[in-house]
Structure 1
Amino acid sequence: MNRLTSKVAVVTGASLGIDHACAERLAQEGAAVALFDVLDEAGSSLAATLAAAGHRAAYWHVDVSDESRVREALQAVAARFGAL
């Protein structure tokens with residue numbers, strides 16, 4: 001797998017459903033995965049699960065309807081994982 005090793009992916013709504021599955025798959029393919037959601041417990045749990053499996057993943061509390069928060073979170077992602 002590892003087709004995305006040098007990539008950084010941002011997944012919004014990452015805690016549940018198809019977005020959760022997308023985050024898992026992106027991590028399996030080697031991407032660093034930034035998980036954005038408002039469901040802190042589920043988002044943090046997913047980040048911990050992915051990290052425990054050896055993947056690069058982190059959770060940020062982000063309401064995507066708040067443009068300034070999205071901008072701040074993207075800057076934090078870039079600082080942690082490199083350029084988007």
Structure 2
Amino acid sequence: MNIRIVTKKKDEIEIECDDKGIANAVLNALIDQGADAYTYEPHPLTAGYRLNVKADDPQKEMKKAIDKVKGEIQQLQKQVEKELKSK
């Protein structure tokens with residue numbers, strides 16, 4: 001997965017990545033936190049999917065959201081491994 005910082009300001013950060021699924025997972029976590037965030041495709045014929053976050057400290061919000069998604073993925077992995085062992 002490739003990540004590129006498009007915009008980095010005091011109250012806004014925008015990243016571009018090539019994995020829509022991860023961007024949407026982070027977006028959902030950001031929205032759950034109450035952050036002002038959205039995703040979009042700059043152009044349908046070019047690769048890249050953008051995630052924009054506006055907050056007092058967007059880097060902190062982004063890190064918190066990524067940590068939440070990471071924890072959910074680890075939890076999913078444990079549950080799948082447990083189910084596979086029991087079958």
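Here, each number is a calculation from the coordinates, and none is a lab measurement. Bear in mind that the values here come from a model prediction, so they are computed numbers and not experimental data. Cβ atoms are built from the backbone, for glycine too; each structure is taken alone.
Hey, mean count of other Cβ atoms within 10 Å over residues 7-14 derived from one of 1, 2 reads 13.4; which structure?
Clearly, the read-out refers to 2.
Using Kirkwood radius over Cα pairs in Å as the calculated read-out, with 12.4 as its value, let me know the right label among 1, 2.
Answer for the origin of the read-out: 1.
Comparing FRET efficiency 1/(1 + (r/R0)^6) of positions 47 and 71 (r between Cβ atoms, R0 = 35 Å, to 0.05) across 1, 2, which structure shows the greatest value?
The maximum falls on structure 1.
Among the shown structures 1, 2, from which was the value -15000 of helix-only ellipticity at 222 nm (-39500 (n - 2.57) for each DSSP H run of 4 or more, over all residues; to 500) calculated?
Working through the options, I get structure 1.
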